[in-house]
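Peer 1: In the part that follows, the structures are each spelled out as structure tokens.
Taken together, the values in this text are just the output of simple stated rules run on the coordinates, not laboratory data. Quick caveat, the model's predicted, so the values are computed rather than measured. Cβ atoms are built from the backbone, for glycine too; each structure is taken alone.
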Structure I
Amino acid sequence: MNIASKDLNLLFVFDALIRERSVTRAAARLSLSQPALSHALGRLRRDFGDDLFVRSAKGMTPTPRAHELSERIASVLAQAETLYESGSAFVPKHATARCSISTTDYFEAILLPLLLPYLSRHAPGVMTVARQTSGDLPKGLLESGAIDMAIAGFYGELPEGFFKRALFKETYACVVRKDHPEVVKELTLDTFVSLEHLLVSPHGDMVGAVDRALEKKRLSRRIVAGVGNFHSPASIVASTDYVVTVPMRLAKMYAKTHPVKWFEPPLAVPGFTLLMVWHARTHRSPLHAWLRSVIEGLVSS
């Protein structure tokens with residue numbers, strides 16, 4: 001096949017459609033009229049011998065062939081961009097961009113109070129958008145460009161084409177109200193097991209690291225409720241006799257804003273490493289490389 005006979009600008013049309021899933025939004029993204037974008041889509045279909053995008057109730061739905069092509073086309077465009085970016089230095093204060101981060105509300109509470117003022121001072125044109133992550137790596141969203149990075153401690157083994165960086169190691173702490181009648185100066189294992197527990201379970205599985213640690217000692221606890229986020233437990237624990245086990249950094253934040261106190265767990269509960277994950281699509285992007293370095297520096301210090 002003679003590549004010279006192909007219009008490589010059509011790849012930008014494909015990229016806009018895979019991101020927007022709408023002819024109207026894709027046309028606006030590329031500053032094209034809808035008829036012009038529809039014509040370009042027709043040429044793409046002829047070039048690849050496939051419909052690529054079909055209309056559905058949710059907009060323009062990619063075909064299996066489009067999904068197969070999306071990562072390769074994104075990589076081609078990213079590589080092409082570096083040809084023009086490498087000739088000049090990246091200047092944060094002149095950058096204009098929107099970067100999307102998929103993470104938990106726990107890490108939002110740690111990162112955003114540090115990151116947003118930093119960006120305001122050093123890169124006022126860079127906007128960050130935080131989105132809640134699920135229990136799985138948002139592989140498709142990272143590949144398509146819907147999000148730029150994902151940060152959590154539960155993504156497991158990464159598929160090919162993804163990169164990761166460890167931000168910090170986290171331990172756990174147990175939190176109770178300040179005037180708890182059974183927990184005064186220390187939290188013993190017997191007391192811990194006898195208390196009623198809250199469990200932070202965004203995915204509703206109702207089994208946590210504490211349960212696995214207790215099982216090794218042939219012990220169990222009574223979980224009275226599961227909550228889907230990391231912030232409501234502070235107010236719940238502050239007004240009850242419940243105990244909740246949360247990441248240490250979060251427990252210290254609770255103690256600053258609520259009448260609660262924290263203790264180290266009375267048994268060995270393995271911690272976790274918080275990872276920042278991104279796709280090859282943004283691996284060599286000066287903007288995204290800079291933002292990753294900023295985030296690492298802010299939260300690891």
Structure II
Amino acid sequence: MINKELSKDWLYTISPKKKVVDLNFKEIWRYRDLLFLFVKRDVITLYKQTILGPLWYFIQPLFTSVIFTLVFNNIADIETGNGIPSFLFNLAGITSWNYFSSCLIGTSDTFKKNQNIFGKVYFPRVIMPMSIVVSNLLKLGIQLLVFIFFYCYFVFLTDKAENTTPQLSIIFLPLLILIMGLLGLGFGMIISSMTTKYRDLTFLVGFGVQLLMYASAVMYPIELIRRKVSEGVIPEYAGVLIEFNPMTIVVELFRFMTIGVGDFSFNKFLYAGILGVVIFLIGLIIFNKTEKTFIDTV
């Protein structure tokens with residue numbers, strides 16, 4: 001009776017026992033101030049003590065687009081289709097890819113990077129990777145402004161973008177961004193959980209993300225892969241892996257929505273969305289399981 005009466009005085013009970021899939025939105029909302037604090041920290045400290053600071057948000061996609069245009073379009077002679085300017089084609093691919101890759105890389109070492117604070121203070125651990133996904137939205141927003149600027153330049157000040165028009169499906173862009181975030185967060189939580197035991201994965205993440213970019217149609221249209229498969233240049237299984245890579249679908253859909261190149265497939269949109277949710281849930285299950293014991297292995 002005494003224990004029952006004492007238990008009534010507690011507002012919250014912290015226990016290691018959790019459901020298999022546990023995303024307690026009520027608890028996350030209670031810690032929303034901490035979430036925004038982590039977001040602010042990520043934004044401020046990312047380019048602290050750098051000369052150019054937030055200008056790197058502009059420089060990185062622009063330089064990458066220029067290099068891709070020179071190498072893949074001018075030297076390798078890869079066509080973008082429909083007369084779309086090569087630079088704008090590459091900038092669209094890089095803008096969509098950067099958000100996913102930033103979320104994946106940023107969340108992939110959550111346990112390792114925050115082991116000190118995790119070992120001292122209680123708060124919903126999932127807030128930490130979520131804060132990275134939210135803070136990267138600022139970077140995405142800035143890069144979207146850069147993309148819009150160059151889109152307006154090519155459309156209104158040059159005659160090189162006659163067929164470059166946004167499509168009505170652009171209304172689904174917020175959903176597409178959500179899919180990018182879910183994929184990056186899900187894969188990031190899986191890798192973060194695995195790195196508590198296998199430190200080698202930390203060194204493979206950057207390399208793996210670079211390889212994945214080449215398999216995600218960032219610098220070439222998916223139509224090129226289909227043509228190469230039909231000609232026998234690329235094995236059929238490789239073509240299937242590239243075409244059904246969820247990030248290939250995301251990049252292609254982003255290009256179609258914004259500059260009208262490629263095709264819109266609702267079935268592929270649904271496929272990418274379902275896969276994003278599944279990967280997020282798998283990542284959440286593994287993350288929740290790891291957080292109970294990671295302090296003993298990290």
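Peer 1: With Rg and Dmax of the Cα atoms in Å coming out at 21.7, 82, pick the structure among I, II it was computed from. Mind dumping the intermediate values first?
Peer 2: Details: I: 24.0, 79; II: 21.7, 82.
Comparing all candidates, it corresponds to II.
Peer 1: On relative contact order in percent (Cα under 8 Å, 6 or more apart), which of the structures labelled I, II is highest?
Peer 2: Values: I: 21; II: 27.
If we compare relative contact order in percent (Cα under 8 Å, 6 or more apart) over I, II, the biggest value is for II.
Peer 1: Taking helix-only ellipticity at 222 nm (-39500 (n - 2.57) for each DSSP H run of 4 or more, over all residues; to 500) from the coordinates of each of I, II, which one would give -21000?
Peer 2: Details: I: -13000; II: -21000.
Answer for the origin of the read-out: II.
Peer 1: Determine which structure produced the value 5.5 for distance in nm of label points 7 Å out along Cα→Cβ at positions 127 and 231, calculated from the coordinates; the candidates are I, II. Each step should come with its number before you reach the end.
Peer 2: On the way: I: 2.0; II: 5.5.
Structure of origin is II.
Peer 1: Still on this model: For FRET efficiency 1/(1 + (r/R0)^6) of positions 135 and 191 (r between Cβ atoms, R0 = 25 Å, to 0.05), the calculated result is 0.85, so let me know which of I, II that is. Mind dumping the intermediate values first?
Peer 2: Details: I: 0.20; II: 0.85.
The correct label is II.
Peer 1: Have a look at I, II and say which one yields 5.5 for distance in nm of label points 7 Å out along Cα→Cβ at positions 31 and 255, as calculated. Present the calculation step by step, with values, prior to reporting the outcome.
Peer 2: Numbers: I: 5.5; II: 4.0.
It must be structure I, since only it matches.
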